[in-house]
1. Given a value of -15500 for helix-only ellipticity at 222 nm (-39500 (n - 2.57) for each DSSP H run of 4 or more, over all residues; to 500), point me to the structure among P, Q it was derived from.
2. If Cα extents along the principal axes in Å comes out at 49, 46, 27 when worked out from the coordinates, which of P, Q was used?
3. Out of P, Q, which one gives 0.55 for FRET efficiency 1/(1 + (r/R0)^6) of positions 55 and 159 (r between Cβ atoms, R0 = 25 Å, to 0.05) as computed from the coordinates?
4. Given 48, 26, 26 as the derived value for Cα extents along the principal axes in Å, for residues 47-150 alone, which of the supplied structures P, Q does it correspond to?
5. Hey, distance in nm of label points 7 Å out along Cα→Cβ at positions 111 and 167 derived from one of P, Q reads 1.8; which structure?
6. Computing relative contact order in percent (Cα under 8 Å, 6 or more apart) for each of P, Q, which one ends up highest?
Structure P
Amino acid sequence: MSETKTKYKLGLQLPTDPRWANMAEISLEEILTDHAFCEQKATTSCISLIQKYPQHTRLVNELSPVVTEEWGHFRLVIAEMEKRGMKLGEQRNDEYVVALRKFQKKDGSRKTALIDALLAFALIEARSCERFRLLSLNISEPELREFYHMFMVSEAGHYRMFLDLAYHYAEDDEFVKNRWQQYLDFEEELMKTLKPRADRMH
């Protein structure tokens, strides 16, 4: 898969420097710790959406299995760490996610808030997918490359799901399209200010 094709599919406007994967490999225990907590937070985020919007049947039906999948991913990362004699470290503040949440619209209708939340989650999954892809291509250990390829495929599916749900619940497709572009533009500027860190997935 070429960089151009990946950019088109995910919509990300500023790619991560591939050297980030090499830095992450050097700090493997740190990046696995952050990865584990990303999976845990993805689990709780899906649960929170279900709790907040239980009347939306499609959302509940599509997110319920993702809750199970994300928690399973958390356990997989923990198992990988234990296999390597590593221990889960402290949870870190995710500046990337915090910034995206601040960008979310807090006013307006509940429906608008839902669409904005879905777009924010779609963007997080897209960036995670891109980072997992870099690890799957550039990390030296074949087993870890396969490990991260699996996560890349999963995140790509989640990204598409969140976008599809946003379009499903919006009354106007053009609104979602325009707001998604605003998210992509904001994320591009955000990525310029956040230097890639070897101990962070985002």
Structure Q
Amino acid sequence: MTTVNLHEKRGFEELLADRRDIFDQPHYRAQVEAIAGAIVAALRAGHRVLWCGNGGSAAEAAHMAAELSGRFLRERPGYASEALSVNTSTLTAIGNDYSYEVVFSRQVDAFARPGDVVIGMTTSGGSRNIVLALEAAKSKGAVAVAFTGNGGGAVAQVADLVLLGPHGYAAIVQEVHQVMAHIVCDLVEQRMIFGD
């Protein structure tokens, strides 16, 4: 991906060019298949999926948790899937009593069980609270999954499974995360309903 000077005025075609070919990467298929497989295995065994992220990634985490707990494309039972960023009382209490760095790891300590899947979303790969959440997940015997970008960062070193998005500014990485996470949700739903 080309470097973008964010201080220059650009038109529609230039903005669209930022997104060309970012989905046509061979590594996405294997990463998506592995993540979907881990989620299906967890759900079939009665476990849950916990999602976390900051800012736009928090919104994506809540969105994807809802796709599984509600429904994506098909009528079926709800799946145990929850975002750790939506309870403002919990976030502010932990942030106030401890620090913002542990707002997710503290919840992972409380809620995650062996066999669960914990998914941390970070465009930079360096969000300390996501790194700590995935470390906590592993210590609890949960599968740690990172949706990241820009080379992977620290979360890629911690996670069991990684969806590695492109290099670039946050919006570009988040767009890939959203598309790939929707594909994950679709695969999970299909496999839970129709089998492998």
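Any read-out appearing in this document is the output of simple, stated calculations on the displayed coordinates, not a laboratory observation. Values in this document were obtained by computation on a predicted structure and should not be read as measured data. Cβ atoms are built from the backbone, for glycine too; each structure is taken alone.
1. Considering all the candidates, the number was obtained from Q.
2. So the calculation was done on Q.
3. Derived from P, not from the others.
4. Structure of origin is P.
5. P
6. Comparing P, Q, the top value of relative contact order in percent (Cα under 8 Å, 6 or more apart) belongs to P.
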